[in-house]
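Every number here is computed from the coordinates shown, using simple stated rules; none is lab data. Being a predicted model, the structure only gives us computed values, none of them experimental. Cβ atoms are built from the backbone, for glycine too; each structure is taken alone.
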Structure I
Amino acid sequence: MNKITVSAPGKLMLLGEHAVVYNHPCLVTAVDQRMRATVETLPRLEFQLEAEDVKVTGYKKPFSELGVGDIPKGAKFVEIAVKNLLERSRNKFGTTWKTGIRVITKSEFSSQFGFGSSSASTVCTIKAISELLKLKLSNKEIFDIAFKTVLDIQGKGSGFDVAAAVYGGTLYFVTGGKVIEPLEISTLPLLVGYSGIKADTVTLINKVKEAFKGKEKRLEEIYKQIASLVEKARTALLIKDWKEFGKLMNQNQEYLRELGVSIPKLDDMINISLSKGAYGAKLSGAGGGDCMIVVCPKDKELLVKAGISQVGGQVIGVKTNAEGVKVEK
């Protein structure tokens, strides 16, 4: 076998964003829009990448230069993932690769939605190379290498998006993968609205830190309160108490507003959803734009969707609780 295709899902944060960066739990679900990576071996020790979705074509460099020099933004995650995996192979297995690697990525979802395309492409690449070169990496090993890659590039992160890409389903997750617990649920009645505004996670994490200089005690209180909501929401999720789950989402959103990461557009989408009969609505992810999520009764779905569109949001059709990283037949 010298060629393989692997896919991994995107993610949506349910509760716990921002707090999860600082050793608190969160709830995250995988979404059925997927990233695909086709990996093939090359006769020379070279890394090649084709990623048209992020305007990277004809990109190549020798293995000896991986991670060195000016790397295009769209190539960073895949290149550093290959570098980290190459080092792991040497250190753990004492093996050196005898072949080069060509990676072709293709995304089903727009990177603008904040569904975690960088993490999904990282996980796809590591899984595909692991299968192709028979490295026999476990899910946790794939998670560890992918999370290291994210930290190498961003300097910050919690790893929940990496975990969603690897394990799929709906997860109870604690920073850095200290706990990765798949939750046994069959359905999750979620609507997703996109604000039309692209946001940057690291910028928002730093913005919160800056805004709470001198008020660190209050910031830690907020994170503890969010962690408490996550624990309650986990219970509500498992017994399908959507009314209670929605209430906890609303409380989480209040804390996110206090953190300063909600914006008027997201607030409008959230408020109109609640006025149309939703149980709960909140932003999903770092904030500053990207997506919001809604839990509502089946008979209110059309009203809520119309409301989101009415205030300029875009309803995105995604299925939650999607399967994790897998080899495509």
Structure II
Amino acid sequence: MFNERKLFYYIRTETKKHNLDNVSRTKAYQNFYMQYPELKWALLASMVSRNAGWNMTDLHLSPFRKVLSGKQRNRLFMTYERANWLIFSDAYPQLLTYALSIQYNQPLFHLLPQFRVSQFMKKEWSSFWKHGDRNRLMTALIINEQNVIHSPVIKQDYFQYRIFMRPPYLLQDMLLLNAILLPNRFGTLYGAFVHDFTNINKRIELGKKIASIMFHPDVYYSLLDFVLTAEHTGSRRDYEQFFYSNFEKAPFLRTVYPVITHQDNIRRDWYKIRGLKRKWTNQLTAEPDTGIKKSFYNRRKLLYAYSYVRDIVAPGTS
């Protein structure tokens, strides 16, 4: 038998412990996947979280320091950090509830509303327990987590007016300077560019595309080898060590960012407010393309060139 109050306390305590920063979240997702590989979303979450860490420390590279003010860079960091924290605070209790269900050999998903998890996911976990459809659950979690961050981050006034409607973000989005990359130890990169991040349909589509590439047999095994070999530090050094790169090296995340304390405001159930769009549940198949490595680093060269010219033409204006 089990005591529900003790289970609630355990889940809440474990979630808070691992939701410290980007490094701890990434490792928690990764470790969970290795223990429960049927939960494919956990591996997806760990890789998207790795990329969030890389984007955070990129802000300390010279072109970002030249082009953006310290306040602008801090706001961009807080956008990544807030979304990363919020998704973990919603998703990790779900993962732990599943683990406890396995331990006690009975579904415990009735506990999920206590952690403000949507009714949509409560139904999806019950379906997974009965039918074991791994891809359906992964898609459901992609849909859920993008909806979880939509109002508190993407549509929140602070981020809207100080990030998403400002030239630095709009330029980055227009030039496709951001991407979700899937590395391996052979120096290959797979993945997809991030575009129109404020559009929830595009974010869900991107999540499904990355998942399709990630679990393709040409990608999965070498990616998993990378995950188990390269310790996540929040710096692109994690994967750039496996190919020659003369680009400036980003610092390790914990050397430049403090632990951020977040206010956990009461969330409303997105499913009750917005409902579910049928197209969100459609499966998406994407073929791996190694060309993203060249495209991504060519755009980095343009960024460095732009910052260099800007510094000459208008020094000290950032």
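Sorting I, II by mean count of other Cβ atoms within 10 Å over residues 126-133 from high to low puts I first, with the largest value. Given a computed value of 33, 54, 13, 0 for P(r) over Cα pairs in 20 Å bins from 0, in percent, which structure among I, II does it belong to? Structure of origin is I. Suppose you compute mean count of other Cβ atoms within 10 Å over residues 14-21 for every structure in I, II: which one lands on 26.9? That value comes from structure I. Given that FRET efficiency 1/(1 + (r/R0)^6) of positions 142 and 206 (r between Cβ atoms, R0 = 30 Å, to 0.05), derived from a single structure, equals 0.60, which label among I, II identifies that structure? Attributed to the structure labelled I. A value of 2.6 for distance in nm of label points 7 Å out along Cα→Cβ at positions 70 and 262, calculated from one of I, II, originates in structure II. Given -12500 as the derived value for helix-only ellipticity at 222 nm (-39500 (n - 2.57) for each DSSP H run of 4 or more, over all residues; to 500), which of the supplied structures I, II does it correspond to? That value comes from structure I. Each of I, II could give distance in nm of label points 7 Å out along Cα→Cβ at positions 86 and 230, but the derived value 3.5 comes from I.
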